[in-house]
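Read-outs: derived from the displayed coordinates by stated rules, not from any lab. Please read all numbers here as calculations on a predicted model, not as lab measurements.
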Structure 1
Amino acid sequence: MHSKKLAALAEAALEDMKAREVRVIDVRKVTGVTDYMIIATGTSDRHVRSIASRLIERASQAGCDPLGVEGEEAGEWVLVDLQDVVVHVMLGKVREFYKLENLWVLNTPAARSAV
C-alpha cells in the first residue's frame, strides 16, 4: 500500500476512535526511516490501547500488518510501526512532556529555512 494511502487509513482509524489532536507529519525529507509520523492523543490508558488496537485491526484488514507495537501493556504511549507510517498514540500528559511534534516539525526543510 502506498504510504500516503496508509497514512490516510491510519488517520481515519484514529478519528473513528475519537482520538484527539491527530497530527500527520510528512517526514520524507527528514528521515529515511518512515514517510509519515502520526501523533494522536487518547483520553485514558484504556482509550489509548483501544485506539491502537483499532488501528492495528484496520491496517491488518488492508494487508499491512504492523512491524511492531510497543507500549500496549501500560497504555500511556503506544507506538504502532506500519513501516512507512509510524503512529504514536499518547495520553495528553505524555504528549505534552515529550513534544514529539517539535522534533519532527522543527527539523523539516521549511521550518529550518524559516529560522
Structure 2
Amino acid sequence: MINPLVEPVARRLRPLAVLEHEGRRSGTRYRTPVMVFRSGDSFTFALTYGRDVDWVRNVLAAGRCRLMYKGGSYELVDPRLGGAELSAPVPGWIREALARVDVRDYVTMTLTD
C-alpha cells in the first residue's frame, strides 16, 4: 500500500532507491522502495523490515535484480544475506540509528560485469 507513495521519492532521495524484482512463484514484476548504500561495485541494503520479506526471498531465489538509484539503473547479482559483517558501507551514525530500531540484517549485491 505504501510502496506506490514512496517510490517517486525513493528514486531521488538518498539513501533510498527502488528495487525491481520478479516474484519467485508468480513471475510478477515488483518495485520496492529500499534503503541502499553503495561502495564501488557493491550495494548494501539495510533490511528495515527484516530478512523474511518477499523482496529478499525473491532476490535470493533469482540471484539478481535491477536497482533504480540516483537516476541510474543497475543490474545486480550475487545476493548475500547477513548481519553486521555486511554493514561496512553504511555510515556509522546510520548503522547506529538502524540498530536502535532493531535493524540488524543486510543484503549485499554486486554490479554485473
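Tell me which structure, out of 1, 2, gives -6500 once helix-only ellipticity at 222 nm (-39500 (n - 2.57) for each DSSP H run of 4 or more, over all residues; to 500) is calculated. Only structure 2 yields this read-out. In this comparison of 1, 2, the computed figure 32, 23, 18 for Cα extents along the principal axes in Å, for residues 18-73 alone is attributed to 2.
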